[in-house]
Structure I
Amino acid sequence: MKRILFVLLLLLANLGGARADSPRPNVLWLIAEDFGQHLGCYGTKEVRTPNLDGLAARGVRYTRMFTTAPVCSASRSAFNTGMYQTTIHAQEHRTAANDKRPLPEGVKVLPEWLRESGYFTANVVELPVEVGFRGTGKTDWNFVGPERAFDSAKWSDLKAHQPFYAQVNFQATHRKYHAPKLADPAKVEIPPYYPDHPVVRKDWARYLDSASELDRKVGLVLKQLAADGLADNTIVVFFGDNGQSHVRGKQFCYDSGLLVPLIVYWPEKLKPAGDYKAGAVSDRLLEAIDLPAQTLAWAGVEKPAAMQGRVFLGSKAQGAREIVFGARDRCDETVLRFRTARDARYRYIRNFTPGKPLLLANAYKERQYPVWNLLKELDAEGKLTEPSQRFLTAAALPEEELYDTQADRYETVNLVGSEKAEDRAALERLRGEVVTWIREVGDEAVTP
């Protein structure tokens with residue numbers, strides 16, 4: 001009995017993110033599909049996101065949060081384990097059931113680690129009737145998962161089983177879009193590499209409408225959290241599973257495919273040590289694989305030795321990242337293979353399948369993305385101009401790309417070949433970082 005009490009006291013004293021005099025917190029992940037930083041609090045116009053903007057105003061909003069893959073199954077395989085998908089052989093989208101491998105020794109999905117420490121875990125599908133929708137329950141892992149990854153799929157189980165770790169997955173921003181029409185297509189800001197065409201504007205407006213619908217649903221979940229008396233002991237984490245659902249977004253290793261929103265909110269009694277003011281904005285470089293490590297720290301659980309993610313808040317925080325990495329491999333039937341490194345300013349992309357176009361045949365995008373087909377039609381008619389011709393319909397992607405994301409937000413000027421000393425230095429540095437990263441993470445998939 002004394003030993004049990006000692007272990008419990010030890011866990012309470014080792015929260016690594018919440019204050020040591022608090023009970024172990026609940027942690028709720030709210031995960032949006034295929035979603036970039038297109039919220040009002042990130043400066044996007046023609047979108048209505050009062051609930052997430054309010055969450056950011058009470059918590060911390062991160063501006064440099066990147067997934068390690070620009071597509072859901074590979075990205076989710078990574079951020080549910082805290083491991084690069086290329087390390088655990090989960091980089092292909094999607095891996096056929098017969099080809100999936102077990103996770104390497106010492107690697108588990110996050111809910112397994114938390115269950116072992118006394119947490120109840122849930123991937124919520126069934127929400128209260130008054131909420132009015134269901135979670136997707138999406139896992140989409142490219143590996144052989146445990147027989148019982150989560151304890152429950154019901155929100156109603158959470159109140160009686162604390163502390164808990166729960167996910168709610170939202171489909172709204174994944175195509176096909178199903179949301180009331182609110183945004184004015186004439187007023188939306190479209191990236192300059194897309195033609196200013198009615199189809200493009202309408203499609204972008206529908207995407208922003210889906211973000212507004214996502215926000216509405218998040219608001220209902222937060223309202224239910226409060227109604228159940230859980231809000232005062234629950235840390236809330238909102239983020240996207242990969243970048244925006246647009247032609248040059250999802251499936252590609254630009255910021256548009258890897259940069260996602262991250263908002264972290266904790267109640268007053270759970271605030272970590274340090275000056276974390278409500279409404280703070282952080283430009284710290286983060287990878288989505290850092291979220292499992294941080295969640296374990298909140299729970300008072302030591303990060304497993306093999307886990308590649310880093311704790312970034314609280315007394316257990318590790319050194320800040322200077323570079324974040326990403327990878328894209330086969331997506332559906334389409335074989336393109338990229339590795340990328342991004343620091344606070346530059347993005348470098350290495351293409352291991354040069355000679356192929358960005359619009360390489362992909363049945364999913366041809367069905368779901370109207371702009372994908374529009375680009376080909378305009379190009380065939382001679383109506384497509386720069387930079388769309390150079391970046392979207394060119395016959396072949398270059399072997400290397402380098403972008404100054406501070407001067408060139410939309411990554412339209414490839415600086416490979418630049419005569420500027422700082423550009424040349426960035427190219428050499430990040431090229432070397434990719435080579436080193438490939439070796440260090442055991443990436444076996446740089447060639448088909």
Structure II
Amino acid sequence: MDLFDYMRKNTMKSEAPLASRMRPVSLEEIVGQQHILGKDKLLYRAIQADKLGSVIFYGPPGTGKTTIARVIACTTRSEFTQINATMAGKKDMEEVVRQAKEVLGMYGKRTILFVDEIHRFNKGQQDYLLPFVEDGTLILIGATTENPYFEVNKALLSRSIVFELKELEKEDIKKLLCRALGDMERGMGAYEGMIDEDALDFLAEMSGGDARNALNALELSLLTTKCGDDGKIHITLEIASECIQKKAVRYDKGGDSHYDTVSAFIKSMRGSDPDAAIFYLAKMLYAGEDVRFIARRMLICASEDVGNADPQALLVAAAAAQAVERVGMPESQIILAQAVSYIASAPKSNAACLAIAAAMEAVKSTTTTVPVHLKDRHYKGAAKLGHGEGYLYAHDYPEHYVKQQYLPDEIIGKTFYHPTDIGYEKEIAERLKRLRDQSFI
């Protein structure tokens with residue numbers, strides 16, 4: 001008996017968790033994910049016609065990956081089997097393939113293999129499945145919370161369609177909660193529970209788009225609350241908040257959600273939006289991100305994106321990085337917020353970043369030699385080679401500047417640093433222009 005047989009036979013049992021009992025058994029019962037399950041969408045049509053090819057469902061927990069697989073199991077005429085990547089070994093996979101070949105040969109039926117948490121399979125395990133997916137012995141359905149483009153072999157991806165599931169909308173969660181509250185067969189209808197509108201809104205909001213999280217909180221609320229004088233259970237906002245506890249923020253430090261949040265954080269600082277930058281900072285802190293990692297991102301942004309438009313930004317970021325090392329959480333969040341808001345609000349220039357990139361390219365593409373008058377003459381024999389001869393010491397001249405060639409002959413006249421007219425860099429630009437008008441530098 002596989003997982004789906006077990007679920008079909010045990011859905012009605014009261015001891016099963018509410019989230020398990022309320023799993024949809026048909027496409028019509030699925031709430032949300034209309035971008036892939038709308039009646040005009042490919043996935044809906046493929047399931048209805050029982051013409052599904054290999055697919056990978058990717059999305060956060062509680063958004064319906066296993067639910068869709070279960071609906072497919074209930075509707076397909078193909079053989080359906082499943083394995084969990086966290087527990088399946090080579091023998092399990094060999095047995096699945098053996099049975100699939102047998103069913104295909106004897107009955108002409110293909111086998112749909114559902115692999116839960118497919119990102120847990122190593123490269124060898126994924127490679128083992130590849131030829132059987134390719135020759136049609138198996139139709140693969142993979143489910144993963146991790147970005148499959150990071151975690152699944154390219155060869156397997158190329159033979160599958162990736163469907164991304166989104167976090168459920170607040171109204172979707174409310175619909176599921178109300179359905180569970182009133183369902184007499186699979187839900188909590190027998191408890192005659194009532195939920196205040198603000199409590200319903202709170203559960204839907206704080207579930208983080210995770211239907212399982214919301215249904216678990218509803219079940220706990222009903223099971224732990226005494227009946228009122230009217231003989232009914234009343235779920236208030238206070239009860240709901242106790243049962244759902246802290247909102248589950250999706251932020252896997254090793255996955256794409258982590259990189260997406262960090263990317264949004266940096267781009268918000270670069271884009272001079274302190275409100276968005278503070279929000280993403282709060283999300284990272286809430287999820288337990290290392291403050292030292294955040295501080296390093298700020299240091300890079302202060303130099304790469306603010307640069308000489310406000311040189312103070314790098315000092316602020318460096319001071320914050322040092323301070324959080326000494327202070328620790330939770331107070332470090334104040335220090336980080338101060339630095340982030342400063343960097344985000346500062347004038348921006350990437351001139352220094354562009355300058356080093358252009359200079360690096362010139363180094364790679366051009367062979368150059370240091371002008372003789374700039375070479376070191378402090379070692380024995382340097383003077384005999386003429387090194388340093390003719391060098392003009394800038395501090396001996398007015399404004400501590402003198403006409404002199406510094407770039408190699410091969411790239412003389414090349415300009416790498418182009419200061420903007422933003423912030424302090426405008427003063428730099430004006431000074432360099434005045435000097436360039438006098439000579440080359």
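No value in this document is a laboratory result; all are computed from the given coordinates. Everything quoted here is computed from the prediction, not taken from an experiment. Cβ atoms are built from the backbone, for glycine too; each structure is taken alone.
Given a value of 24 for relative contact order in percent (Cα under 8 Å, 6 or more apart), point me to the structure among I, II it was derived from.
Structure of origin is I.
Using mean count of other Cβ atoms within 10 Å over residues 90-97 for the comparison, can you identify which of I, II gives the largest number?
Comparing I, II by mean count of other Cβ atoms within 10 Å over residues 90-97, the maximum is at I.
Identify which of structures I, II gives the largest calculated value of mean projected area of the Cα convex hull in nm².
Result for mean projected area of the Cα convex hull in nm² over I, II: largest is II.
Taking -14500 as the value of helix-only ellipticity at 222 nm (-39500 (n - 2.57) for each DSSP H run of 4 or more, over all residues; to 500) derived from one of the structures shown (I, II), identify that structure.
II
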